[in-house]
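Right after this note come the structures.
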Structure P
Amino acid sequence: MSDDLFAPPPFHADEGLQRLKRELRGLGLTEREGRFERRGQPIARVWLDGAQLRAARVRQPARSPQWVEKSIQDHAALRDFVAELKRELARWGDRDD
């Protein structure tokens, strides 16, 4: 029996970029100049670096943010990035409200 039957689908960075952008817009972020913002504050940015998908989120919202970058190489890493950002948005929202 072949192990290919249970192999995950191949990850394509360009398709992952489109999916990640949809997910970020779904979290209520606005895309502007390659960044995703909430209330005018940069929160995340995503881009293709050659054939690799790169993503960054801020440590916390600020006018001059400190970015935490990640390389996304599979679907699981993409889901983890979105889940982590969702938790941070909830935490920041609780603090700001």
Structure Q
Amino acid sequence: MNQKNLTDIEIEYCTQCRWLLRAAWMAQELLVTFEYDITRVSLVPGTGGIFEVRLNGQVLFSRKEKGRFPESKELKQLIRDVIDPDRPLGHSDKVE
């Protein structure tokens, strides 16, 4: 495990919209995929329809900007591309 590759992920979700379960599921998916690379995944309660995923403070995905939620494989690819671009993701790399 390479210390420089450890990362912090935040998933900010709208409590008014009841998106906690979606955020928690996404956190679980990322923890399983990147179990040795992630320092922590934080669920951050927010309001106003927010669903935003940040990696080390940088926004990777914003529901507001994209007009939709991220797909699990899409988010895994975005994170992989930052922390370890050469890493294969198995079925999450397949183009549909």
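What follows is calculated from the coordinates using simple rules that are stated; it is not laboratory data. No experiment lies behind these values; they were computed from the predicted model shown. Cβ atoms are built from the backbone, for glycine too; each structure is taken alone.
Figure out for me which of the structures P, Q the number -12500 belongs to, where helix-only ellipticity at 222 nm (-39500 (n - 2.57) for each DSSP H run of 4 or more, over all residues; to 500) was derived from the coordinates.
The value was obtained from structure P.
Could you tell me which structure in P, Q was used to calculate relative contact order in percent (Cα under 8 Å, 6 or more apart) as 30?
Checking each candidate, the match is Q.
Hey, Rg and Dmax of the Cα atoms in Å derived from one of P, Q reads 13.1, 39; which structure?
Label of the originating structure: Q.
Have a look at P, Q and say which one yields 20.2 for mean count of other Cβ atoms within 10 Å over residues 7-14, as calculated.
Q
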